[in-house]
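Have a look at these structures, which come just after this line.
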Structure I
Amino acid sequence: MDLWQLKIFCKVLELKSFSKAGEAVHLSQPTVSSHIKDLETHFGTQLIDRLARNASPTKAGELLYDYAQRLLALQQETETALAEFLGKIKGRLTIGGSTIPGGYLLPQLIGEFSRTYPDVHIALVVGDTSEILEKISSGSIELGVVGARYDDSQLEQTPLTEDVLCVVVPSDHKWAGRSSVTMAELIQEPFIIRESGSGTLHAIERHLQKTGHQLDGFHVVAEMGSTEAVRQSIKSHIGISILSAIAVADDVTAGTLKTLTVEGLDFKRHFYLTRHKHRTPSPLCRTFMAFIKTLHTQP
């Protein structure tokens, strides 16, 4: 077993394909299969089920994948530490972002960072807030930006920048000419929510609780797994929702959606720079955190 084989193994599982993994690491499919076979021989068990269309891990494969991710991260951390010792900032850093920061905030930050440190390669993993926090807890990523604060003693969360949540309606909705609505009006309208692991949903629930309201009192007609799905559902007149102003800014400019406030309710939240409190950040991770804090941390 070597780290190169583990990298190939992880790539097969991430892409769910031997051929796609081969393309990603510039190897032929038979060579990829040979490396996986060597790993299975080394451990004495099958690691990947070769299904008709997808390559999926066995239970042993799932266990190995977790450890392989940690070993590969440690390899990169080692190379980065030595590069820093030699006065160079280079290497690979994998970070995570929940839907809104991952889609709208972090790409800009990564671009600014890359212009300053062109020898650094940053991989961005996007998922809902609970997925990103799980990856931070497991050690598969060092750092993430999410849209909600969670009560977890293992996590260190620092406010990074502010976001505003707005009621979002189609441009031809009966409220389109208004700037605000009451809570009594809002709970009567067909409403679309995000899935349970969403930071946006968590933030909405937290704000509603402060005013004695709950989502149970809303007329929920659909639950969507992404902000993009909610946006398209609003445009299709399935219902209205509460979304980040950042996520619908282009639609508002184009005139396809309209945003409103809720009278008496301040729907503001922060995006949080999140890491594992008890894990020492790699030198590259520290450099990235320091860089984006100087640009975007709120007082």
Structure II
Amino acid sequence: MSDRLKVNVCGVDFKNPVIPASGTYGYGREYECLYPLSMLGGISVKGTTLNPRQGNPAPRVAETPSGMLNSVGLQNGGAKKFLEYELPNLLTKDTRIIANIAGATAEECAEIAAMLDDSAVDMIELNISCPNVKQGGAAFGTSCEAAEAVTAAVRKSLRRKPLMVKLSPNVTSITDIAKAVEAAGADALSLINTLLGMRIDIKTRRPILKNNVGGLSGPAVLPVAVRMVWQVHNAVSIPIMGMGGISTWEDAVEMMLAGASAVQVGAAVFADPYAPIKIIEGMEKYCADNGIDNISQIVGCVEPW
């Protein structure tokens, strides 16, 4: 692979801009029998909470037209297990490691970030789509005040690692949230997280998911994600990792034209575990065919009518 796909996001160098998204790739263990994880730009690991979580009861995944719903509920072994068991293995894979974190309070998020700040992860990705228990269960990312507060708390606990904040699309104005998070000290943004959705079994008249609602991902959400990345790119000065419905290299190029400096690939790996590799190869050929010296040259280059 040439240097055409090398990108830099808030001081972290990636050999290419393609990163499996948190919650879809685990810690890479299930995929490394198919191809070397070193082929990836990085991995955004399974969402990590302070203590182990069992997640939501099944059924917690449902197919939808051009996508899927999930309400897995951040099942994970907790921060200590990640540091002692998962991270040492990932450090042998020659790829960038993004630690996705989540908590029920701003203080909890800050505590996890502080634990990871002294580790060998390359970047912290703060998931603000989680319920803030101190505010009655509303997600941190649905108000500017809450998003700013949790970002500021985590920023204060980090001395070494760049902070990327993952935005929820389930808001009135994504740009207002993005600007609030930037003002609170975020080094980068990732968007979009899943859209809230629901399916109903018409025979039982019950929701298919035991949690009633879940997060919609997959190709169906791509136009929403592209729109939001474009809007946010024009509203902030920090870099963006774009995600939401990316399944092909064409989708990835579209997302970068909208303003993403790198991309994350999520639900696509369930349909095709080789999707990230195919996207990398397609983007390499796209650059070669179009005389592009480096893929970063296309970031935000869409020309609106």
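Can you say which of I, II returns -13500 when helix-only ellipticity at 222 nm (-39500 (n - 2.57) for each DSSP H run of 4 or more, over all residues; to 500) is computed?
Corresponding structure: I.
Computing distance in nm of label points 7 Å out along Cα→Cβ at positions 45 and 173 gives 5.1 for which of I, II? Considering all the candidates, the number was obtained from I.
Can you spot which of I, II the value 5.2 was calculated from, given it is distance in nm of label points 7 Å out along Cα→Cβ at positions 5 and 205? Kindly include the intermediate steps, with their values, before the conclusion.
Values: I: 4.4; II: 5.2.
Corresponding structure: II.
Set I, II, criterion FRET efficiency 1/(1 + (r/R0)^6) of positions 117 and 213 (r between Cβ atoms, R0 = 41 Å, to 0.05): the highest-scoring structure is II. Could you figure out which one of I, II the value 3.7 for distance in nm of label points 7 Å out along Cα→Cβ at positions 69 and 285 was computed from? The read-out comes from structure II. Ranked on Kirkwood radius over Cα pairs in Å, which label among I, II comes first with the largest value? Answer by largest value of Kirkwood radius over Cα pairs in Å: I.
The numbers here are math on the coordinates, done by the rules we state, and not lab data. None of the values given here were measured: they were computed from a predicted structure. Cβ atoms are built from the backbone, for glycine too; each structure is taken alone.
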